[in-house]
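Undergrad: Structures incoming, each one as structure tokens.
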Structure P
Amino acid sequence: MDNNNEQQAPTIFWRIDEWFPDLSPETKTRLKTYHEELIKFNRTVNLISAKTILVADALHFADSLLAAKIITQSHPQIDKIYDLGSGNGFPGLVFAIYKPTTQVVLVEIDQKKCEFLQHMISTLGLKNVTVENKNVEALGDNTVKFAITRGFANISRTILAARKIMPKGGQLFHLKGEEWGIEVGEIPSQLCSIWSPSLVGEYKLPVGAVKFGVVKTEKIA
């Protein structure tokens, strides 16, 4: 009896070309290569949860792309942005692929994840990305004007970690799920005197009905 059908590996989806037809061929190719390398490296380095591997195109790539579109369209003046706690490269590496004219700095304390990020930069031939293998707090005082973060920490802990590295007027973009409003409401009052939170935009993934939000905290003092 042939059991091959029973032993077939589950399908790992890739639907970015279908969902984002406006992307350039070079951008699509780079994103696909990133996806392939991510799946390969995930066997030895814990980059994404095993539960998200099959639909990483939606949960990681589409999520980062949609957020990058919102940020770049609402803040076209950004020429350099830091990805705090970059880890697997979401959203910073996707941002860099999508917007090659913007300099992106991936900040990550884990050495193995930094090695993966450096591998991706080299493999994709990206000239606009650098990696900083250090803690967020170790970045220079007042050196980070724009930053983005996804899955690093809740909003309160993130702005606390960024309090010295961002100057007055610095803007930090948080990629959050549908309960972003709860996190904003939990920001301690003493931090609200230093940071002003606002919603930049909301979006839905190409699959599912859950709303996601890009929340900005601007340093006002």
Structure Q
Amino acid sequence: MAKINKRRKKIFDMLKEHQTGLSGEFMSQQLGVSSRTIRSDIKALQEYLVEYDIRIISSPNKGYRFNKFEQLDTAEQNLFQEGVSNLETAKQRINYILYRLLENTFKDIVITQNDLAEEMYISLSTLKMHLNEVKDILQKYDLKVTQYKTKGIKVIGEEVKIRYCIVDMINTCSTEKFFQKILANVDIELLDKIIKETLSYKKIQLADRSKEKFCLHIAIGMQRSNCNKFVS
């Protein structure tokens, strides 16, 4: 499924504001792209909106418009809640790049620098500057950001070191969304309960902080294994 980038978000906003419709020519002039690009963006948006029973219809007289508006607010909240235009500081932007690249390692996903910059609502030059700092952070774990053919960038390195990096990122500069994404479908409370019972049975004592980190390592290990990422 195509990515919802900054331009496509603007198209969504324009159509939401002009409920009677907008011509592709008008939108192309406003956004500085070709009518063909507008048609491609409309098609990409439609892929996401179908889940909310919303269609973007086109007519010769009215141009493009939504067929209904009841679910627009819900769709907007869900589709654009990852909108990261509120990344105000360099540290926030650097952390986001780290999260994004580490999240992509679960399924070997690559992302182009252009797409990442648009996703973050920053310029390509700013992204490149932050990416250098991201590389410095990853180097501490013997991890590298590499260009995969012409398809985009990704993090490479030993699996065990990727896991340690993820744990440290969660512990030192985590966001709730990042935590929820990479640990989706893991019952942390149940896992914590099992660990406590096992430690008690084995008569092993761990400080609360160490126990929490141990739980996190196991949870991430489970998720990585589910994606065929194993440690020998």
Structure R
Amino acid sequence: MSTLADNLNALEARIRDAAQAAGRDPASVKLLAVSKTKPASAIRELHAAGACDIGENYLQEALGKQAELADLPLTWHFIGPIQSNKTRAIAEHFDWVHAVDRLKIAQRLSEQRPAGREPLNICLQVNVSGEASKSGCSPHELPALAEAVKALPGVRLRGLMAIPEPTEDRAAQEQAFAQLRELLERLDPALDTLSMGMSHDLEAAIAQGATWVRIGTALFGARDYGPV
């Protein structure tokens, strides 16, 4: 049975190969370990193997893990949908937020970021596939939202995030990721972050400029959501 260290090494090799195939420096692509439903012990094991950036979708679960792992120098990323009543805890306990899709949430994160902390890094989620069920602002709404967020104190707009409609078609994968890259390029050349690509499509995402790939299943195995 492969260990988390083995999985991490294999993923780092995939990232390196994909970056080199795209003519990119492998160091320009970072791995975000998505640990939702996995225990704090697994994150500790992964950290021992060299991972430092941890992504969580569920706030209460994440806060428990953060308390248990307070001795480790981890960078915490909130990547799930954000409800208004969760913004204070997110602003207080995370370093990055990858899924801001409306101004109200950005304003609350700005207001609730503790004084003295570094600005909270924010990515705006864009619905590049146009799915009615998918979170994210529309490409049309993006410029106004980005300008408003850039003016807020306590947060720093870093770039864009997307979760395109799943497909095994490499050309379709790249088309969706290219759309996000082009939106970023038109928005502001100073923005440096494209959070896109998961276990099944990270090669296509890296080919189109991903700087964060969000990996859960390929690292930790299938998720256990418990009894339904």
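Taken together, the values in this text are just the output of simple stated rules run on the coordinates, not laboratory data. Bear in mind the structure is a predicted one, so any value in this text is a computation, not a measurement. Cβ atoms are built from the backbone, for glycine too; each structure is taken alone.
Undergrad: Say we calculate distance in nm of label points 7 Å out along Cα→Cβ at positions 24 and 168 for every structure; which of P, Q, R gives the highest result?
TA: Details: P: 3.9; Q: 5.0; R: 2.5.
Comparing P, Q, R, the top value of distance in nm of label points 7 Å out along Cα→Cβ at positions 24 and 168 belongs to Q.
Undergrad: Okay, moving on. Which structure, out of P, Q, R, was helix-only ellipticity at 222 nm (-39500 (n - 2.57) for each DSSP H run of 4 or more, over all residues; to 500) calculated from, if the result is -18500?
TA: On the way: P: -9500; Q: -18500; R: -12000.
Corresponding structure: Q.
Undergrad: Using Rg/Rh (Cα atoms, Kirkwood Rh) as the calculated read-out, with 0.94 as its value, let me know the right label among P, Q, R.
TA: Working: P: 0.99; Q: 1.06; R: 0.94.
Among P, Q, R, the structure yielding 0.94 for Rg/Rh (Cα atoms, Kirkwood Rh) is R.
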